[in-house]
Structure P
Amino acid sequence: MAFTLSPLPFPKDSLGATMSARTLEHHHGKHHANYVNKLNELVAGTKFENADLETVVRGTAGADGKDKKIFNNAAQVWNHDFFWASLAPNGGGTPPEAVASRLNASFGSVENFRDKFVEAAVNQFGSGWAWLVSKDGRLEITTTSNAESPLASGGHALWTCDVWEHAYYLDYQQDRARFVKTVIENLANWQFVGKRLAEAG
């Protein structure tokens, strides 16, 4: 069972000035696609050849050698699939009450959440990801480097923003903070966050 590149859940020209079609062509069509292709090469003939993506990520987390290479590519495929689901054309704005009340309880306000998330994303050294996660009934912000993610450590991710340079450099150059802030305000898929919250229980 070969892994395939999931299509974007929105037209690549539908995110306006926040994330250009040119960025999506490179990010999804090249970077994400390369992870999928490399993963298929690496799992061929291994016990992971017919496994689903989450099983591969969990089964290779913390591994060395070839399994570490499998992890890096499988986790990046999962992370990117999750990132695209975290975005929506005409997203952002005021979250639904179920989401807003949880953000308020954990961070004081939606605005405080945004500011703390941006700060965490900026302080993530090098390539990686910033995450909103559910832990012990509360919401937390965390970051991971390279291909790591809450999935690999048993956490429940609610939302993410990619902070590898290829995610923003064409549109924002080195201004990671402006990229993350703009994505939250204009593209955050709060309905997806609500669905993930419901799944977390």
Structure Q
Amino acid sequence: MARPAQTARSERTREALRQAALVRFLAQGVEDTSAEQIAADAGVSLRTFYRHFTSKHDLLFADYDAGLHWFRAALAERPATESILDSVQSAVLAFPYDVDAVTKIASMRAVELDPDRIVRHIRQVESDFADAVAEQLVVRRGQVPQGDDRLKIVVTARAVAAAVFGAMELWMVGDEAGERSLPELARMCRTGLEALRTGLD
């Protein structure tokens, strides 16, 4: 199904702003970068910038918003016979990360932003991630669940999201954040998902 032109254009604009911000942030730092510079580099007006982002600091999280679109698509590609934990792990690891940029942005977030702000944003993205997992569970079921079956899907989706984003939160702001490499984040996500697989006793 083709996306409406307005939606596709909006996504292209957000991506152009994200890329422009990334280049500026890496070159001159967050505080020395203005929203006006980012908008100009992306070829849009300042008004357009603020239609997509409330501040330049929101662009420090734009990779997660983009990642959810990819995650939904990658999750939908996984075989229905595969366990949801294996599907989620494979979908997360399939994201086409720019390893160097992700590591630098993670370090910038830790320096530039209050840890509470980082955690608040992670929790919002975690909620969207859980919705994506729940949607996939419903698709695999082949029918809209009712009653306790619906509850089980919601609990499963939220537990899976908590395992992934709990790892991400510790990776970003916890004491374990000393090594902000993607292999370390992948290891932590696998460990979180394995805790669900083996049980929470």
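Assorted remarks:
- Value 2.8, calculated as distance in nm of label points 7 Å out along Cα→Cβ at positions 24 and 152, assigned to which of P, Q: P
- Which entry (P, Q) yields the derived value -15000 for helix-only ellipticity at 222 nm (-39500 (n - 2.57) for each DSSP H run of 4 or more, over all residues; to 500): P
- Ranked by relative contact order in percent (Cα under 8 Å, 6 or more apart), structures P, Q are led by P, which has the greatest value.
- Structure from which 18.2 was derived, Kirkwood radius over Cα pairs in Å, options P, Q: Q
Coordinate-derived values only; no laboratory data. Bear in mind the structure is a predicted one, so any value in this text is a computation, not a measurement. Cβ atoms are built from the backbone, for glycine too; each structure is taken alone.
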